[in-house]
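Q: Take a look at the structures below.
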Structure P
Amino acid sequence: MTNPIRHLTEAGHLGSFFISGGWCKPDGMEHAPIVNPAKEEIVAALPLGSEADVEYAVNAARRAFPGWARTRPEERAALLTRIHALILERQELFAQALTCEMGAAISYARLAQVPLAAEHVRAARDNLARFPFITARGSTAIMREPIGVCALITPWNWPLYQITAKVAPALAAGCTMVLKPSELSPLSAALFAEVMDDVGVPPGVFNLVHGTGPTVGAALAAHPEVDMISITSSTRAGILVAQAAAPTVKRVAQELGGKSPNIILPDADLRRAVPLGVGAAFRNVGQSCSAPTRMLVLRAQLAEVERLAEAAASELVVGDPLLESTTHGPIANRPQFDRVQTMIGVGLEEGAKLVIGGTGRPDGLPVGLYARPTVFSNVHRDMRIAQEEIFGPVLSIIPYDTVEEAIDIANDTVYGLGAHVQGKDWPTTQMVAGQIRSGQVHLDYPDWDPNAPFGGYKRSGNGREYGLEGIEEYIETKAVLGFYR
């Protein structure tokens, strides 16, 4: 069965939480609609958790922590191996869930959203084998131990991908956890909890509580028995979680907003760099915090770049996400759709040149949260569309006159999550990458690397995910002096 709503309903899991190794009904009485954005139809109702549900889940995680923390790395690796295999075995069910809950094109869900999520699990397992849990420094032992109970708060735009990016390294480190997925995209989280149940995760090690940020998220952030919060969200939500966590002095790892630059150096191959840049900016319908939505190009090349960008954007197929021919489905939810439409209007009001797209739905799509792939040119660095995260298929082309100015424009933002640089002269390309204030820099559109640490500078957050650094986020360091004789 590949209908996620029917599958979860028949299993009795759509309206249940997973706590202490079993499925249970929530204490909370409120519900939220689950909306299919392609049809703008409510497909199910999601029970929302309360502070009592958080208390139950956190206590379960606290009870499970001592035993799980003492397990051998080989035991944790074996669990991760089973999780990885079962995600891939159920790939189609996950893909259908992602299409239903947030409008991902089915081809993109199958080729990116699900397999890349599985890769986080595989990478955490492989890194576990070489993680330095204890090292010698003279007679002192440096011990790296799991931090404890972790609250994991994940977003609606990459639902499964961000769950595995947090759960897998937390498990590898020896932590127990409570997952609060976005209430806007809860289906993939429920399916993931089924995976955890079926692979035999020990009771209390992994717990799932659905709910809103102001209720469940705030209760997790303030809970004295939660040792760490890892949140992927907007910068605004990240600030609120950090403030709620401050009185209990718990660790807060945040992966927040972005406004990533893509510097096309003067010697770059425009026929390659521009179309790939458009594709990168519009991946996942532009709903990626690290999407390179500011394309910086030499002013003398602006006309050619506009032509190439328009051609690339016109080839995108926006439509029913269940069709194999569709490359881009709808925006994931109504508030985000309205935000995208507002910001396209802002770009027009600010006087940016509209190359393609604009406000409204694409032709032939009267129903559904579909946005027109939009490219603006001759954008000034101080325009709102150049400074604010839009989180939709909107690209701003910004001209520069010198490479030094391009670097300055790239850094002229409160964010610092991702960046791209394209050029033929490799020493120059590397030099430019080194001067960008960003947690990741991609040179010449490289392959995705699950071991490349991911996280932000400035208001894009703190901490890192992926790779060894991703496991380190869930670790406390202890020095035992005189341990070696």
Structure Q
Amino acid sequence: MKHYGQLFIDGVWVAPSSPGTRELVDPTTEDVYATIAAGGDAEDVDRAVAAARKAFQNYGETSVKERIELFDSIIAAYEERLDDFADVIAGEVGIPKSARAQVMGPLDHLKVARNLLKTYDFETRIEDTIIRREPIGVCGLIAPWNWPVQNPFLKVMYALAAGCTVVLKPSDASPVSGILIAEVLEKAGVPKGVFNLVIGKGRIVGDAIANHPDIDMISFTGSTGAGIKVGEAAARTVKRVSLELGGKSANIALMDADLEKAARWNIQRCFTNTGQSCHAPTRMLVHESQLETVIPFLVDEASKYRLGDPRDPATTMGPVVSKAQFDSIQRYIQIGIDEGARLACGGLGRPNGLNRGFFTQPTVFANVTPDMTIAKEEIFGPVLAVISYASEAEALEIANDSPFGLGGYVFSESRKKGYEFASRLRAGRISFNGAATNSVSPMGGYKQSGIGREMGVFGLEEYLEVKSVYGFADEASRLRPIHG
């Protein structure tokens, strides 16, 4: 049985300060498949931050050309490990190997960040003033388990592109993915101290990162409750904070929508990653006269999932990440039944034929009212709540009546009507008629879904400070561009 016993600090693999090990459980088999060091502590965070602070003195002054060359090396090193990443996330989190977006997505984002460096103006002018954009410094990055490769890379790559140094804490549920990321960056030749990995529990390592006086910026992805705690801790030393938090996104099928397309797409998007996605459209809103038309399409599409071992190429839905997550989803399904929602498919317990593993039935509830628990709270599993509306004005009111505002989805045969409706949704990313997102546009939320943005120019600028320099206007064209 493999043991993962080290952290990556200041360019070398080191033992954590605190002794002990814990077991890693395969969510498909419920068997222990490896052991790992129990985790770092505040002392390890101190070591990592000190290394990052020292490295920033040089890395923060590297040229754009040098960083582009580094990104080329990272991309090459990542491409060599694609199969390893697919294997790790299948065994660690239960993500099917057929879900190539989990592995190929980070590669696309790496290339976007590299290409952005070729065009981004780190130095501009406003009238007679030079505006410089400079790296903010040492960044603490706290990543989730549901996208255990892409999300950490999104944070790391834009921080490095900006000229920052980092301390990464992967989720305690997906630590091996974090180790593999560190191996890639080590192979790519990232200078010592620029990237540091500290594995451990959020209440220990995450808290130490959020409170550390020598960390300049925190980027956190996770639950809204945890994000609030991170923000409160960071405020004590006035750190910049970027938060991508929970969601309860609505997909609104307007009355003129292609109902079958809207329904089938909703299932596909909602149940991707076994429903463990903060952008999932977990509420579908349809006109009350069309409810019974939509339900058969939803049920039929949900029945197409093949549940099983995520290492099997034919599997399209794996288990949820842990027993705690499984139990939470089962509790929500029971609450939906108890509060009077109509179970259209799925329900309690494992799917037929699967007696082991944290497998959850793809579940659709109809006749859900906006006040029901399953219509208000983030379930983070393959559970869809279908809500009817009497008018499109009411649909907008229901969609926006949420503390969350991460994503939104609109289906309509009228582009004009669809755009007008999308413009009124209080959420950070809106998709019309199932349009795909891209890697250059910003991702982030309104309200309690977060602060700040990731990806593209907006993602890069989260890691940059803005400085006005006066008195050199006539010489601006002759000045050395920042990091150029």
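Read the figures in this text as sums done on the coordinates, not as results from a lab. Predicted model only: the values in this text are computed from it and were never measured. Cβ atoms are built from the backbone, for glycine too; each structure is taken alone.
Q: For which of the structures P, Q does the calculation of distance in nm of label points 7 Å out along Cα→Cβ at positions 301 and 349 return 2.8? Mind dumping the intermediate values first?
A: Numbers: P: 3.4; Q: 2.8.
Source structure for this number: Q.
Q: Check the numbers for distance in nm of label points 7 Å out along Cα→Cβ at positions 389 and 405 across P, Q and tell me which is largest.
A: On the way: P: 2.9; Q: 1.6.
Between P, Q, the highest calculated value is found for P.
Q: Upon calculation of Rg and Dmax of the Cα atoms in Å, for residues 165-212 alone from the atomic coordinates, which of the structures P, Q produces 10.6, 29?
A: On the way: P: 10.6, 29; Q: 11.1, 31.
For Rg and Dmax of the Cα atoms in Å, for residues 165-212 alone, the value 10.6, 29 is produced by structure P.
Q: Using distance in nm of label points 7 Å out along Cα→Cβ at positions 45 and 221, single out the structure from P, Q with the greatest value. Please report the intermediate quantities before stating the final value.
A: Working: P: 2.9; Q: 2.1.
Largest value of distance in nm of label points 7 Å out along Cα→Cβ at positions 45 and 221: P.
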